[in-house]
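There are structures below to look over.
Every number here is computed from the coordinates shown, using simple stated rules; none is lab data. This is a predicted model, so every value here is computed, not measured. Cβ atoms are built from the backbone, for glycine too; each structure is taken alone.
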Structure 1
Amino acid sequence: MSVTLIVILAVVVLLVVLITVNYFRMKNVKPVETSKKIVTLGNKNFKLALKKEVLLVDFWAPWCGPCKMVAPTLNEIAETEEDITIGKVNVDNNQDLAKKYKVRNIPTMVIFKNGVEVGRIVGVKTKKAILSQVRSAVAG
């Protein structure tokens, strides 16, 4: 066996191990209790929530590992940022809202300014990245 083949095999084995570990880590993430400052949104109160100046809506599902990973970050933003309202839409219970806003992947966070969509964040991001995207979308 050549050295190159051994190195390639070692890299492939390492990647498989990393993917497996991350899969089980995400699968077993415990749900985090939602902050009292986060609004649970559905068909009945979504239009009312859009009247907020800046609204960040998290489209999520209880079975979604990445959604569970981003929940603590959204809780922290809700607790510290007074100028941003955060709402959560469970896509299992509100499929029509997910369809209306063309949510294809979760977690998807849609940024609204005065009721108009101004940006989107897809996937797990850090607090700094989320706030940066929200601020730039609202400003521009």
Structure 2
Amino acid sequence: MITIDASIWFQIIGMLILIVVLNSLLYKPIRQMLQERESKMAAIKEEAERFERNADQLLENFNAKLASARSQGMKKREELKAQAREEEKALIEESTKEASQKKQELLGQLTAQVEAARAELKAQAEAFAMEIAQKLLGRAI
């Protein structure tokens, strides 16, 4: 059976002293280390979130600049294509004009040569006609 006597007070005081000693030497340092660890983890987590937000922002900026560069490149490309088409059109027109001029020159030269040949043939035809007539008639005309 349990008897209540003066030793119970010694046990209660011993238990209280043990609680105070254990609390100051063991429980408080452990709780403090756990609290420090928790605050460090929170700081690390906050820093990681900040880095992630910063990375997201940088990626967004990069994508925006990339899209802008692409659109500017496409615009410049279209401008260069239009410019090339205009130059091609001008070169074709110039070549057509030159070909037309050459054609006219050659036609003029050919016409002059044909006329010269006709005149020469006409002169020769008259001379041949005179010769044939002289041979047929047997006398000089």
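Descriptive notes on the structure:
- Source structure (of 1, 2) for mean count of other Cβ atoms within 10 Å over residues 92-99, computed value 14.1: 1
- Among candidates 1, 2, the computation of FRET efficiency 1/(1 + (r/R0)^6) of positions 20 and 76 (r between Cβ atoms, R0 = 30 Å, to 0.05) that gave 0.00 used structure 2.
- At a computed -14500 (helix-only ellipticity at 222 nm (-39500 (n - 2.57) for each DSSP H run of 4 or more, over all residues; to 500)), which of 1, 2: 1
- Which of 1, 2 yields 10.0 [mean count of other Cβ atoms within 10 Å over residues 52-59, calculated]: 2
- Computed 66, 32, 28 for Cα extents along the principal axes in Å - originating structure among 1, 2: 1
- Test item: mean count of other Cβ atoms within 10 Å over residues 36-43 calculated as 15.8, pick one of 1, 2: 1
- Of the structures 1, 2, the one that 1.4 was derived from, the read-out being distance in nm of label points 7 Å out along Cα→Cβ at positions 60 and 84: 1
- Ranking 1, 2 by distance in nm of label points 7 Å out along Cα→Cβ at positions 4 and 116, the structure that comes out highest: 2
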